[in-house]
Structure I
Amino acid sequence: MVAALTLDGISKRYGGFQAVSDLSFQVEKGSICGFLGPNGAGKTSTLRMILGLQPATSGRIDILGADDGRKVRDRIGFLPEERGLYKKMTPVDAIAFFGALKGLPLPEGRRRGREMLEQMGLGEASRKKMKDLSKGMAQKVQLIASVVHQPEFVILDEPFSGLDPMNQQGLEAMIRALAESGATVLFSTHVMQHAERLCDKVVLLARGRKAFEGTVDEARATSPRFLELEGALDRNAVTALPGVSGIETLAEDGAVSILRVGLTPGAEAQGALRAAFLGGLDVRRFQMKEPTLHDAFIALTGDHPDEDQSVDKADTMEAAR
């Protein structure tokens with residue numbers, strides 16, 4: 001596979017803050033790559049370095065054959081985490097304006113804008129003012145504005161932030177359509193479910209360092225499988241079952257509880273269940289659970305992806321300077 005993006009030992013330091021440390025990964029052309037990690041893990045700093053908006057402290061970047069994103073800016077589409085469209089513009093004019101910044105003639109930008117708004121179910125909103133659109137509509141308009149010039153590489157920074165489930169589904173469909181058209185997509189998120197549904201590959205970032213690079217299935221394989229048990233269960237007896245690596249209480253109602261029982265790598269659920277029944281444990285319901293990407297992230301990093309890690313506070317400091 002040909003790489004559209006290569007990072008080789010990238011680091012970023014703001015004064016005494018090490019935001020990104022020796023980060024290396026590749027994104028293949030035509031793929032969807034999820035750049036995952038908690039808020040503050042260094043994702044935005046990395047995206048800014050890729051785009052050439054801020055220099056790396058050390059390391060090498062190659063994007064679409066260039067060593068600086070600014071050299072190929074007309075071939076890149078970028079949706080920043082900090083949204084912003086001119087409130088008094090119509091969606092069509094806003095899309096055409098941002099397309100013109102990337103070299104697209106205004107008449108062609110308006111034509112494509114109207115066409116893409118219709119495709120996204122926003123045809124009736126095309127002549128309204130941006131200030132009169134819902135947040136979900138405005139976010140779709142901004143994504144269209146980011147890709148109206150038909151970029152080869154699309155970078156989306158927390159694109160699902162603040163959207164309701166229906167608009168999140170619509171945005172996922174738009175991202176799939178971008179990849180199907182031949183674009184390469186790199187999007188950052190701390191919500192693992194979106195990456196599970198969309199990504200050919202994921203890169204997990206924790207405290208500025210890469211924790212994993214590979215497919216979603218490969219990531220999930222790093223986490224233990226789980227048994228979910230319900231009944232009047234003695235935790236000590238469950239802990240002593242063969243192959244059990246840990247227990248988490250999911251719910252309790254009097255003497256009855258629902259336990260999430262982690263299995264050690266290679267352990268068979270049948271062995272633990274057989275021992276439970278032979279030992280007389282009050283198991284009223286059981287279910288095998290496959291690990292999620294969220295489980296894999298915790299197993300690989302020891303962090304929860306929705307936690308706010310403070311190592312990237314320098315982003316805010318830098319923006320304020």
Structure II
Amino acid sequence: MSRRHLPTFTAMQCFEASARHLSFTRAADELNLTQSAVSKQVAQLESILEHPLFRRVRKRLQVTPEGSLYLTEVRKILSQVEMSTRYMQSYGGQSEVLHVTTLPTFGSRWLVPRLNGFRFRHPNIYLNISNRVEPFDLEEERVDVAFFFGHGAWPKAECIKLLDEEVVAVCSPHVLPAEGIHDPLDLTQLVLLQSATRPEVWHDWFEAQGCYTPHSYHGPRFDTFYMALQAARAGCGVTLVPRFLAEEELGAGQLVIPWEFSLISHNAYYLAYPEHKGDVGKVKGFIDWILEYRDKPITLDQHTSQSMP
């Protein structure tokens with residue numbers, strides 16, 4: 001579809017308001033337009049889509065199945081435009097947005113606690129952080145900094161190693177058998193909670209200890225380490241996670257390590273940034289901050305002190 005045949009923003013607004021009120025007249029009142037103008041905009045939209053969006057039932061509008069499908073997409077578009085507009089309106093004249101992507105559990109457990117206080121040192125940098133698991137092109141996605149797990153290579157990017165990974169088994173203390181765990185294979189008495197991003201991890205963990213079990217791949221599968229941790233904490237079974245991601249629960253006694261063996265990963269956690277952005281102020285400022293707090297234990301007292309301007 002050529003650009004000239006794409007619907008206008010006004011047409012989408014008219015359609016959304018008409019669908020919400022089921023009335024062209026009420027939609028016109030909301031948008032400060034005439035009823036005929038709203039009707040004409042919707043008609044033009046139907047012409048572009050080649051599908052009817054409304055039908056009249058007893059002099060009232062009713063959204064067609066095609067209209068209902070399109071309405072969902074239109075509302076996403078209008079919501080995104082509104083959010084982006086308000087986001088920009090909140091900036092000062094010298095403000096810059098830093099687009100950051102991270103792995104979900106790594107972001108919430110490691111990255112976010114280290115961001116407290118960043119805005120006081122860099123008040124003109126606004127962080128826009130999103131979760132990404134699959135590989136992507138930093139330039140195409142306009143990402144300034146990406147946190148990832150791997151070999152330390154990213155196309156057309158510079159990479160900085162942050163930390164190694166030590167994988168341990170964790171579970172709730174309440175699910176341990178009374179006789180205890182005397183062998184890695186004893187864990188198969190429990191449910192082995194699986195990670196969708198690391199489907200081989202249980203097999204590798206047992207193999208590293210010279211063990212084999214046909215149950216390595218059996219058990220509920222979770223998209224993120226965080227979900228697997230929550231399941232383990234709830235007593236659903238035992239899971240394998242990077243030790244640093246479970247420190248909070250281990251420290252509180254909500255989780256325990258039933259068998260003291262660590263699987264050291266060949267990969268590690270890195271941050272990456274486009275090659276040509278190394279000297280960009282906002283990127284350099286953020287990377288310097290992360291490296292400064294990379295190895296510092298994060299405590300509540302430190303959070304409080306960092307938060308002070």
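Every number in this text was worked out from the coordinates using simple rules, so none of it is lab data. Since this is a predicted model, take the numbers as computed values, not measurements. Cβ atoms are built from the backbone, for glycine too; each structure is taken alone.
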| field | mean projected area of the Cα convex hull in nm², for residues 195-266 alone derived as 4.8 - corresponding label from I, II | value | II
| task | Have a look at I, II and say which one yields 2.1 for distance in nm of label points 7 Å out along Cα→Cβ at positions 83 and 99, as calculated. | result | I
| Thinking of I, II, which structure, once P(r) over Cα pairs in 10 Å bins from 0, in percent, for residues 35-162 alone is computed, gives back 10, 26, 24, 17, 16, 7, 1? | II
| task | Work out which structure the value 22.5 belongs to, where mean count of other Cβ atoms within 10 Å over residues 11-18 was derived from one of I, II. | result | II
| note | semi-axes √(5λ) of the Cα gyration tensor in Å, calculated, reads 43, 24, 17; among I, II the input was structure I
| message | Suppose mean count of other Cβ atoms within 10 Å over residues 27-34 works out to 16.8; of I, II, which structure was it derived from? | response | II
| said: Suppose distance in nm of label points 7 Å out along Cα→Cβ at positions 203 and 243 works out to 3.7; of I, II, which structure was it derived from? | reply: I
